[in-house]
Structure 1
Amino acid sequence: MSYPIETIRHSLAHVMAAAVQKLYPDVKFAGGPAIENGFYYDFDTEHRFSEEDFASIEKEMKALIKSDGRFDRREISLEEAKELFKNQPYKMEWLNEYDAKGEVLSIYSFRDFTDLCRGPHVESSKDLPKDGFKIRNVAGAYWKGDSKNKMLQRIYVDAFEDADKLNAFLKMQEEAAARDNRKLGKDMDLFHFEPEFAPGAVFWHDKGYRIYRKLIEYMRSRQDRAGYYEISTPSVMDRSLWETSGHWEKYGAHNYSGKTQDDRVFCIKPMNCPGSVLTFKQGIRSYRDLPLRLAEFGKVNRYEASGSLMGLLRVREFTQDDAHIYCTPEQMESECIDALKFILDIYKKFGFDEVKIYLSTRPEKRIGSDEIWDLCENALAHSLQEHGYAYEINPGEGAFYGPKLEFVLRDALGREWQCGTIQVDMNLPERFDVSYIGEDGEKHRPIMLHRAMLGSIERFIGVLLESTGGALPLWLSPEPVVVVPVSEKYKDYADEVVKSLQQNGINARSDLRDEKVNYKVRELSLAKTPIIAVVGEKEVEAKSVTLRYLGKEGQENKSLSEFIAYMVDAIKMPL
C-alpha cells in the first residue's frame, strides 16, 4: 500500500521519537510534525544532542523499521490520557489546556513509544523507507515558540519515499549551500553584515552597491516608460500617521520608534504607502488625473527576530520598489492587469519564466467592512479569470487593508520565492479621507493599488544570486571584465585595454598582483568574474585579447576593437 509523503514523514517522526526514547530513557517529548522535505521532533533531555549522535539515532531508527512494528491507534478519555502521560510535562500541559469541543482524543503506539496524535500513520513500519531519511541538524526551539518558555532541542530530519529521492534532495541542498547568498556575498566581495552593531542591515561594498544601483536604474527606466511618477517620502514620520493607517495596531511590535524632546513619538517607516497617500492628497485631484501611478524606492525598517534573519533574503532594513496606483473603480481591472503583465515581463528579463500567482484573501485581523472585502476579492479574481491567468487561493493571507496577488518565482534549483505583490485597497483612501473630483463635479474615493515588482531590492538580489550561482547577466554584473597581464612586461597594454573599455562605458580593471596567471584566473573565477581577458606578447602584437568566460571551457581570441564592440552591446540593459 502506498501512503502520502506527509503520512510517511509523520510516521517516521514517531519512529525517531521511539529511537531517542530507547537511547536516552530520561527524555521528555514535546511534538513532531511533518514539514516540507521531512519532519522534526522537539525533545527535553539533559543529553545535548550533536552530530556525533546522528548515526546512532539513525541506526536505531532503521532497526525499528526492520522490526516490522505496528502503529496502533486507540481513542481514550481525557482522564486516561492524563494518567498515561503523567510523567511527560509537555503532554500534560497540552492536556490541561485541552478543550474537547466534541473531539475524540487519540493515541498512537509504536513499539514502546506512545504519543498523543490525530494521525494518520502507516499501518506498519515495513511501509516506511529505511534508506529514505537522514538527520539534518539539531537546533534550539522554545516550547510553544515563546521565548519565555524553556528551550528544547529540535532534531530536523530530511525524509522521502526512497533513497533516490533523498539523495537527489541532498545533492540539491549541497548546491544550494554553494549558492547561499551570504557565501557568494563574501566570495564576490559584495556585502557583509555586522550583527553586533546593525543586525539585519546590509553593508554594501562597492561591487554589491553597483548591482543595487543598476537594478534600481533598470526598474526606474521601465517605470518611466510605463507612465509612473517617482516620489520620495520621509523616513521618519509621526506615530499618528501609522495609527491612522492601521500599521501601528497591526505591526506595532515590529516598528522602530522613539520620543523626541518635545514629547512627540516618531516612527521609522515600516511601509511606504502612508507617505504616498499624503503626496496624493496635495492639491485637488480630478478624474482626468487618474490613473495616477506614484513609484518610490523607499527604505523601510521592520524588526524581525534574530533567528529569522537570512542574509539578503530576510533583513530588518530594506528598499521596496513600491508603487501606488490611484484609479477610479472603472479603471481598477485594467490597472491590475497592466501591473500584472508588467511584473511578469520583468521576471522574464531576469530568467524567471515559471511564476505562480496566488490570490490571498482576507486575514482574521483586518480593517474595513466585509462588503468592501467582497468587492475587492471578487474584482481581483474576475480580472485574473477574464484574462486567462491561472491562480490559486491563499486563504487568510491578504494584507490587513486588502486582498492581494502574490507572485512566487521558481529558481534554477526548483525552489520557490515569494517576491512581487499587487494589493487592492479601498480602506486607506477612506481612513485618510482622500478623494478626486469626478466628471459629475462631486468628490469620489479613489481605489488604491499597492504594487511591488521585486518585493525588496535586497531580497531580489539574494534570490538572483542564489538562482544564478553568482553568474549574473553581463549588464547587471558589477565587474564584467578583468584584464590579466601574463607578466609585468605587459602591464602597459593591460592598462590600455582597461582604458579603452572604460571609455566605452564598461566597468573594467586590470589584475596586477604579483601572482601566476593560473592563480589569478582561479581567484577571479571564484569571485564569479564573467570575463577574464588575458594579455601577453601575442596579444600586444595583434592588438587583441584572449578571453575566458565564466562557466565555459576553453578560450577565444578577439581583436580589441571586436571585444569592445561585443561588450558595448552585451552590457546594455534589457528593454
Structure 2
Amino acid sequence: MHFSNNATTATTRTHLMPQYRDTKLEGLSHAMIVSRDQHNTPRLCCLPRTIWYCSVLLAIVCWPGLSIAHAQPPKPLQHAWEISPNFGDVWAMTKPVRSYFVNVENLNAGDIEQRLITAQRICLNHDKDGFKGGDRALELLLGRLKSDSEPLLVRRVMVSAACLLDDGTHAAALWEIARDDTDMRATVEKFLAKWENPSAIEVWRERVRSPSDNAMALALALEGLASAGSVEDRQSLISCMRSNTVSESNRVLASLALGATNSSGLNDLSEEILASELADRYTLVANLLRNHSDEESLAKLLVILSSGPNTARRIAAEGVAAHFPKKAIELAPSWTTDPDNNLRRMSLRILKGVVTSESLRLQANLLGDTNVEVRNLAREQLLGLAQGDVRPVVDECVTEQFEGGNWRGIEQSVILSTQLKDQTRCDAFMKLLDHPQPEVYMHASWGLMELADEPAILEQIHRYCEPITDLFEQGAKVGQKAETIRLSFLLETLGKNRISAAVPMLKRYIPKQDFRMGNLSRASAIWALGQIETDTDDPALRAQLRERIQDLSSMTPENYLVAYACVLALGEFGYKDSKETLKKTGAMPPNPLGYAVEWAIDRIDRAGK
C-alpha cells in the first residue's frame, strides 16, 4: 500500500477580537463602542454627540419589541436606566440585517434583465430578516427553469436562488435541471450534500472510482458521499485515498467520507496510514475512526491525542467524547489545561455532566482562561450548577478566584457572584473598585449596582463618589471612559437605594458645564435623582431638568442620553408643569426618547400633581 506525499498541503479553518461581548456592554451601545486592539486591551471610543431630536437617530435605533426576560440572570454592564422603566431592548445597536424589498412576481416579468435582477436579489436577501414570499418565489423559479426558455446566465442565477430557498424537497428536479451545465451542476451538488440527498450519488461514485484532474469536481463528489453515501462506497473511497493523482486536501475529504459512512472495519487502513510518512496521517486516521466504538480504535485515537497536531487531536477528542464517554471523563481534567482552546471548551462540556467537587473546581479554574468563549462557558455552567449542596463548593471556587491574581478570573467571578445574587460579595466588590484592570473595576461597580443595599456599603459608595465629583466639577480630572462607566454604576446604586444624602452631589451633574462631568455619569446621576426625589416637590429641580431638555444650541446641544434621563426623572416626579416641555420635544417611538416621553406624559397624567 502506498500513499503519495507530493500532494498540495491541505488547509483547515481556524467572539476583530470579540467586540467586548464577553462583558456585554449593551448598556453603552448608544454612547460608546468598545473593542479590543491587537494586544487585547479594551479601547472605548465615544460616538459623535448626536442632537437628541435628530432624525438620523430614528434610523439607527429601532424598536425591537417589549420583551426583557427578568427571569434571566442580569446582563453584565447593563445600566439601571435601560430596564427601569422597561421599554425593551431599545439601546441595542446590533440589529439583524433586514432584507431589501423583493417583488418575487417579477420573476415572471417580460423583461429578461428584470427577471435576472429579481433572482439576484433573492440570492442576496433570502436569509435576511423581513424577506417575504419565499415559497412563491421558489414556485416561480422552478416554473421558469422547467420551461428551458431562459438564457444560460439567467438560468444559473435562478438555480442558485432556488437552491437557497429550497429545503431539499425539490432536489431531484433541481438536479435534473442542472445536469447539462457544469456551473449549475456544481451549485446543485453542494446543496445535495447539504440536504443529504442521493440524487447525484451515481455521478459521485463514478468520479471517486476514476479520479480525474478536476480536483474541485472530486471534492464535490467526496462531500456528497460523506453525506449520502454508504458502506458500499468503502473500497472506492480507499482506492481514492491510495491514488497518486489525488491532492492531499481531497485525500482528507475521502477520509472524512470513509469515517462518516463506516462505523467499523477501518482499523487496518488506519494502522497502515499511521505507519506511513504522510504529513496528514494523524488527521486522516482521526477522520477514519471518529465513529468507531471498539477498543482498538480507541487506542489509535489516544495515540493521536498524545502525538498529533491540533486539528487531528480535536477530531480524535470528538470521537472519544461521542463513543467512549467514560474515557472522555477520565481525560477531561487534562484537557482543561490543553494549549488548544477547543479541547478546553470540550472538557467543560464533559465536566458539566459530572457534578462533583473536583469537577466544579476544574471548571472554575477556566474562569480565568485566556479564551473569552472558554471563560464565558465556564461561568455559564457554574451558574447553572450552583444549586443545592454544590453551591458552597462554587462559592469557595469564586473566593479562590477573587484571591488570585488573574484579572479574567476575577472579572468572571464578579459576574457570576452578581448573577447568583450573592450580596456577601459586596465588600469584595468595593475593594475591586480601584483594581488596575478596567474590566474588573467596571464589573465590580456594576455588581454593586445590582446587589448593594446595606447602609455601610452604600455609605462607602457615597464617599467614593464625592471626591471624583469634586475633581470633575473643578475640571481637574477628565475621566477615562472605563472610569466614567464605573462612576455611573455607583451613582445608579445610590439612586436605586434612594440615598437622600446623595442628592446634593447628584444635582451637581445636571449642568452641562462643557460636558466635563461626563455624559454617561450625568445621565446616571439624573436617573438616580428621579428615583430618590419621586415624592419631593422641587420646582427648581424640575426647571433645571426642563432646561436640559430644551438645550438645543447648534454648537453644543445637550447630550441625547442626558435628555433621556431628564425625561425619565420628570415622569417620576409626575408634575403637570413639565408636560408642555415634554410635548414640545416632538420625540416619538421608535426612538428611545419617544418612548420615554410617552411614558413620562402618561405618568404625569396619572399623578395629577
Structure 3
Amino acid sequence: MKILLRFLILPFLFITYWFFSTSSVDGVYGVYYSSGPASSGMDKTGSPIAGGATCSQCHSGGNYGTGISVTVKNSMGNPVTSYTPGATYTVEYQATNSIGSPAGFGFQSVALTGTNANAGNFSAFSTPNSHIITLNTRKYAEHSGVSSSGFFSFSWQAPTAGTGNVTFYSVANAVNGSGSGGDQASAPIQTVLTETSPTTISYGASQLCEDASDPTPTINGTQGGTFTSSPAGLSINSSTGTIDLSASNTGITYTITYTHSNGTSTATFRVNPTYSINNTATICSNDSIFLAGAWQNSPGTYTSNLTTTKGCDSTVVTTLFVNPSPTVSVNNATICPGQSATLTATPSQGGGTYLWTNTGETAQSITVSPSVTTTYAVTYTMNGCSGTGTGIVTILPEYSTTQTINLCEGDSVQLLGTYYSSSATVIDSSNTTFGCDSVTVYQVVVDPLNLNVTLSGVTLTADQNGGVYQWLDCSNNSPIPGATQQSYTATQNGDYAVIVTLGNCEDTSACRTVNTVGIESLSGTDFTVYPNPNKGQFTIALKGVQTADLVLFSGAGQEVLKDSFSSSTKQYDLNLATGVYLLQIRTENGIEIRKLIVE
C-alpha cells in the first residue's frame, strides 16, 4: 500500500509544479498569460540564432490560420522599405487569423544585421501587453500577456551608417486560452530594410544677392517632396523649391524644409540686399572727397559702383556741392618785454566767425602780452568752410649781462670814463636801438701774484700755487733748462729767481741766494749709496736714523723721484737716462746730498 501511495504522490507533485509555474493567479494556465519567450530566455522568431525554432514547438493543436504582418513607418507615418542610419521609425506588428476566433495573440521579433548582430534599438512601445527584453545582447520586441487585438507598436532607432541591410525576424501565436492545447503559431516571416543615404537638398550656395539668378535646389535622395520655409518672407516654389530672390525679404536667414516620403531634410538660405542710394555732399574748396574711385573737389554728380561685404552690388549717386574756403591774414607785432600788442584778423569775405587758437577768444582783434616770441593762430569760418591765419608777436631782447674783467696787479682798465686798478663793480644802464632796457654789470677783479720764494737747504720753492714756473740763474738772468717745477734744487751755489705765470698775469720774484751746495753730512748722519755708479738700481743705507725723505734731481734740476721711507735700507730700481743725478736725503738731523752716477 505504501508503495502505491508513493507512485500516486509523485505525478501529483509534478502536475502541481507545472500548473503554478505556467499559470496566472486565476488558475488559467498556458500562453494566455505568458510574458513572452525572451522573458524565459528563448528566441522563437525563426531567426538564424533561433535555429529556425518558432512558437509551434510549444503551441499546437489549433487551427486559426495564424499569420503576422510587419510594417515599418518613417516619422511622416509612411511605410518604408529602407532606413536612414540613426533615424527613428515605428515598427507595427499585426497578428491575424483567418479561421475561428482565438482568445488572443502573442508575438516575438528581433532585428539583426547580416552577421546576426543586434541591429538598431527597440526603444519604446505604444501598445498594451508589450515589452522589450534584452537577450544575449540583442533587443527583442514581444508580448507581455495576451493581446486581444493582436496589434503591437514599437519605436525603433536605426543603426549607424555602414551597417547594411537589417532583417526583422517575426512570429505570431494565436491561443485559445484554455490551457489545454488548441493554439496555433504562425510561420516566421522576414522583413528586410535596406540602408540608404539621407535625403539632402542643396542650393549650391547658402546666400545670394537679390539680383542674382533664382536658384533651384539639387535633391539627393527621395524625390517628389514639398518645400516650405521659415520665418515668413522667402518666396519659394513649394513643388520645385525654386527661390524668387527679387520677391523675397532680404537680410534674413531662412530655414528651408524639404518634406518627403522618408522624412524631412533642411537647408539654410539668406537673400542679401543690393543698394541704390542717392545722396548729396558739400565740401569746401580746399577739401576733397573720394567719389567714383577718385578724390573730387569740383561740383557735379558722381556715381560709385561698390560691393557690399556680402558681395552684392551697391550703387551710390552723389551730387557734390563745393563752397569757397575763405582766407584770413593777421598782422605781426614787435614789442619789448612786458609790453602788449594788438593782433587783428582780416578775412577775404565778411560775415564769418573767429576763433583764436591760443586764447580761445572769438573777437576779430585781440590784445596779448606774451613773455616770449609767440605765434598766434586764428580760424575764420564762413558757410561751414574755414581758413587759418597766423600773426607773430616778437619780443625784442632786453639785455642784462655781467662781464668779469681780470687785472694783473698794477694794471688798470677804463670803464664809463673812469680808470679802475682795484677790484670794483661798475653798472652801465642804457637802452637798445629798439628802445628796450639794456644793463651791463662789470666786475673788475685784480689777480695778485705771490712772488715769495721759500729756501730750504738748497731747494727753492715758489709760494704761489697753481701757476706756471720758470727758474732763472740771476748771475746771467737766463732760464735754467728744465727747471719748470714749483720747486728747484740748486746744484751749485748762486742766486736764483722764478718767473710765475697765473692766468694772464706774469711776474718775477726777487733773487734768493743758495750757499750750502756741497755739504755732505749734517749732524753726524751716515748716508751710503751703493753701487755708485749704477744703471738705475741702487740701495740707500742710513746709520743713526731710520726715517728719511728722499728727492732725486736730474742734472738740470728737475725732480725725478720723491719718496719717504722708515727703514735703515731701501732699494730702488729706476728707469733713468745716463747722466749725473743729485740725491738729497732729509732726516731729523739735516740734509745730505750725494752725486748719483747712472751709466
A value of 47, 39, 22 was derived for semi-axes √(5λ) of the Cα gyration tensor in Å; which structure in 1, 2, 3 was it taken from? 1
Could you figure out which one of 1, 2, 3 the value 0.00 for FRET efficiency 1/(1 + (r/R0)^6) of positions 341 and 493 (r between Cβ atoms, R0 = 41 Å, to 0.05) was computed from? 3
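To which of 1, 2, 3 does the computed value -11000 (helix-only ellipticity at 222 nm (-39500 (n - 2.57) for each DSSP H run of 4 or more, over all residues; to 500)) belong? Kindly include the intermediate steps, with their values, before the conclusion.
Working: 1: -11000; 2: -18000; 3: -1000.
Clearly, the read-out refers to 1.
Since every read-out is calculated from the coordinates, none of them should be taken as a lab result. Keep in mind that what you see is a predicted model, and the values were worked out from it rather than measured. Cβ atoms are built from the backbone, for glycine too; each structure is taken alone.
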